[in-house]
Structure I
Amino acid sequence: MKKLATILALLCAAAFAKEYEYMVQSMSYSSLGQRKESTHLSYDAAARKLEQVRDTNSSDGLGSSYKEISYFDEKGDMVKFEVFGLDLKSGKWKKIEDYTESVKDGITTRESNSIADDGTRNASKTVSSYDGNATEDVRYKLAKGKWQKESMNRSVKNAWDKEELTISFKWDGKSWQPKDKTEIFYDGSGEMSGYVTYEFANGAWQNSEREMLNGDRNGSYEQIRSTFQNGAWQNATMSKHELDAAKGEEIVTSFIWNDEKRAWDNMSKQTAIKKGADLNMTSYLWDEQLKDWVKSYSNGEIYDKSGERPLVQSHESNSSSGKYVYSYDKHGSNTAMDIYKLDASGKWVQTGRSEATYDTQIPADSVGYGAALMMFEMPSIYAITSFKEFKLKDGKSELITEQTWKYKKIK
């Protein structure tokens, strides 16, 4: 619950950084004979505060209620987050965790606390400082009422704003002790071309692992991973990438090093063929007895003329096969998805269906917090109002889950 609550609060930050016309007012979820959940949201633009109350009830009669309050600064960044649980005996809200973030003199401090039922406090703090393209993060834990150093990470970014060096340390009670280090390499276009990792031992940095790319990333190339053993680099794994742009075909073959034979052994292979937006991928495993590649999995995607909307997606493996057929309305909104599986006779049989409705008067990008609630496989440029899932068997349809959304106009 803690992780979910934090993610939801962070996703709300944009609502106060942009002038939205609508906000999600509430959403509800229910499943057949099992769990029911509802979330109600309220906003205070002047105070830059968002409050969520989530109630959950299960078929066994057990339920829970949580309240989450997020506070934002004038830029829309979250600076404080609190979670409360409803004490069923007293009927009062009891704080169970909080998070605060502050910036002073260019130093950012993030502190999180969780409070157990017995009142025990578990707290951690991270202090981040910046110097040009270098960052230092120091993590503390609360022990006997005092902040104790725990670990430190230092990193340096390159001209592409990507990390090229990271070093971690641990606190031994007296000083910082180096732990491990990673150097990351890039090609001339800013794409990663390899890395080397080190471990600190016997007072010095010791080689540990490396991976290097050889060839043209936009054509054919190899990636070889090695480990440092007995004073020398030893091959471990390799992936070989072959691209035929004219045919729209890419083949990736993976190998493992056989030290006895001093040669690479086949492991797996994947082929991808793209025609326009349509894509077919097939995976193989190497069979040492047959001395041949054996198909293990395949999937295909067929798109409409725009190349943006999937019409059919299918997959096949040794254990199962499935197909998804998508339907759209005149606005291009995905309104239905039919699910099929192969039966024992090799015939496609429909086993499920999903349906969605939208409010064409409310564009999705005009809804604050909307993106966080609409992250599922039936997209639309409009705000979703309902999503239902059905199970089909012997020609009969049964509703198994249902979600609904309501919105509030705020300007």
Structure II
Amino acid sequence: MTSARRADLDTVCGGMRIARIAPGPSTLEFLRLLPTLLRDAPNLLLHYFAQYGDVVRLGHRRLWPVFLLNDPQHIKHVLQDNYMNYSKGSLYNELRRMHGDGLVTAEGEEWHRQRRQTQPAFYSDHEPEFARIIVEATVNLLHEWDAVAESGRALDIREEMRNLTLDILLRSLFGTELAVHGATLCPALDTAEQRIKPASGFNPFRSLLNRLPTRGNLKLRKALRNIDSFAYGLIDERRRCPRQQEDVLSLLVGEGEKGARLDDRQIRNAMVTLVDSGYDSTANAIAWAWYLLSRNPVAARKLYCEVRDVLGGRAPTFHDLPRMVYTRMVVQETLRIYPSAWVIARTAIADDNIDGYHVPAKTVLIMSPYAAHRRAASWENPEGFDPERFSRDRSQGRHPFSYFPFGGGPRL
């Protein structure tokens, strides 16, 4: 009997319902494709979902069970409805090498403490100031581009967006500038991005390999030391010279609820998580938007016309955002095609049941926004660039977890 046929089995034997067996490749086939998973995981997941459906079993059912989920309702069950039964698990150990127990990797009370400590900086009354910093940094970059255009020199748009995004983050979150820290911080973040990959968590020998004095490991250790130097230097300076301005660093260094304070390591983890999560994901999203617009001149023209009509040649402000409807849809469609987080993992704490499939405790569940955003049952022409699919009319009835570019649920 084929695995696909067994997946449809939901019988009653001796008065007991037999849980369905999720389809998937054999253990031998999975091990054979493991190098591909480490090298090109997003497209391998698409291959598995196309071959086996929305629930795919990987690994050995008893020794190392792994489920891939692509149905929005199943994803909602894990990330929201029954999230207390799912921890972030060992696949996040790779990220902990850089983030420590930051917001992306922390759980339980540690996650809540950091969330409470940083959240006031993102209240709506701070948004106009964030917008002012964004506009100021962008205008400065455009002046630099004017000079580049006159020279005829080509630009690496991704590198330009990374520098712009990092400058905005440093100014808005920590009250410092890229010009002060960029020479050491940018190469360190780039090295960490290249060397720390969540998919490496599938490699059972990863922990051992990370300890070897290879050239790559030594380069990463130096990068992490530079990141530590950046973070602890700002923490020490802010403790010595407090500011009235309520940015994220001031909130992290100050007292939290009931007079509790974060120690320097906790503050460092929160800072690095905010920089790493916001820097690369935002820069990539903007760079992909440039690319997609260059390939879709009709959409680019619509965007230009909206900006012209709303702004009339002046610089934007925070209060212009509600009128930038098509601009927002371009951003949403860019994040659908190229989401910030391509994979999210959880580990079952106790046994569970998802749509008739038995999920044993310690099962690793993999959910991919990259794959879910290309699910034909959720999206018409999923490979096409169509910003207006996010219009109010066309968004009616869409499952909320068919689109989750940043993850979802309380442990976001």
Structure III
Amino acid sequence: MKCAKLAGMAHDYDYAIIGAGVVGLAIVAELAPRGSVLVIEKEWKFGQGCSSHNSEVVHAGLYYEPGSLKARLCVAGNRLIRDLAREHGFGYSMVGKYVVATSEQETEYLKWLKENAARNSVTDLRWVELDELREQEPCVRAVSALFSPTTGIVDSHGLMSHFKTQAEHSGADFVFNSRVVGIRSLPSASAGGLGGVGYELSVRDSHGDETSITSRIVINSAGLFADDVAALAGLDVRAHGIELHWAKGFYYSVEGSLGLNIRHLIYPVPDPSMKSLGVHATLDLAGGLRFGPTAFYLEKKNEDYSVSNDNLETVASNIARYVPSVKSDGMNAVMAGIRPKLSAPGDPVRDFYIREESDHGFPGFINLVGIESPGLTAAPAIAKMIGQIL
């Protein structure tokens, strides 16, 4: 494993990637065959943030605005993950997903969803007869439902390990327990173009020691902290509309969940704000069942993944709308996730921000900000997009 300390590594690179979540790892796997790459990660291991605190769902691309990066990269990423799993053998299952309506008003939303999916080139989303739904998922109550056969689940750590192994085989360097604390544009960068050495990065390790490295290209894939990294480079994140707002949510286990015998992902109709896709039933590759996530904005940025059983009654009542047998006294919060959202509370949903910043005076600096769901699904397609930009 090539995870040397900075002191024993080269200090001049073609590409520096900040953040070793699933998106950063997909990008390094894409770029490592082209030149020297350094990946800088603040945690002790890859994928410790958003990438390991999510539903591990491979989305089909139903919900997102047609033509948006979320829509295009999700649809492409869905196919890429299927192909990668088939070729490399990490855990993946195309279990399928039911989206269920519990009222006639919600059925109107399903009609819109089917049309929206078609505009995103998702043509296999179909209406389900209620007899079929009762046969497949007898514990689910609905007045109408859609089925997405190409929605799946993936071993996110297996996917990330695949990307990291591919990158290491191509010679990429990784440094962990290290933070970028300064980014300085070098004269060749301010002259324009993507050639030459462009940036000097000051990197501080867990002992407080600092080392400088230079890189022709810098890729900011820092997840929850991507706006902070962009600000380090000198970009006015508030003026450019890329200040992040954190939304936290909990996942719940349900006592006696084996008796529910849920075999597919079950999603309710989301709330109109689309802040989240609703508290849904999600499976892992071992067949384990959880419900979640909830979603609430944090007043202050605090990367705290502790859980709470507050508001169990409300959460249970939301789930019971489509799985009536779920009761709060059998529920327990078991995992938390935090999403980096570009939309502030009450604002419309925002698209991914993926941009090479020459127009803002930072040639060769690529920002990936607000990579929330469907970021896991989109990761391999995002990597290919970055490869095309460069």
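Bear in mind these aren't lab numbers, they're just calculated from the coordinates by the rules spelled out. These numbers come from a predicted model, not from an experiment. Cβ atoms are built from the backbone, for glycine too; each structure is taken alone.
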statement: helix-only ellipticity at 222 nm (-39500 (n - 2.57) for each DSSP H run of 4 or more, over all residues; to 500) gets -8000 when computed on, of labels I, II, III, structure III
query: A value of 1.24 was derived for Cα Rg over 2.2 N^0.38 Å; which structure in I, II, III was it taken from?
result: I
- line: With distance in nm of label points 7 Å out along Cα→Cβ at positions 152 and 280 computed for every candidate in I, II, III, 5.8 is reproduced by structure I
- prompt: One of I, II, III was used to compute Cα extents along the principal axes in Å, for residues 104-263 alone, and the answer was 63, 38, 37. Which one was it?
  reply: I
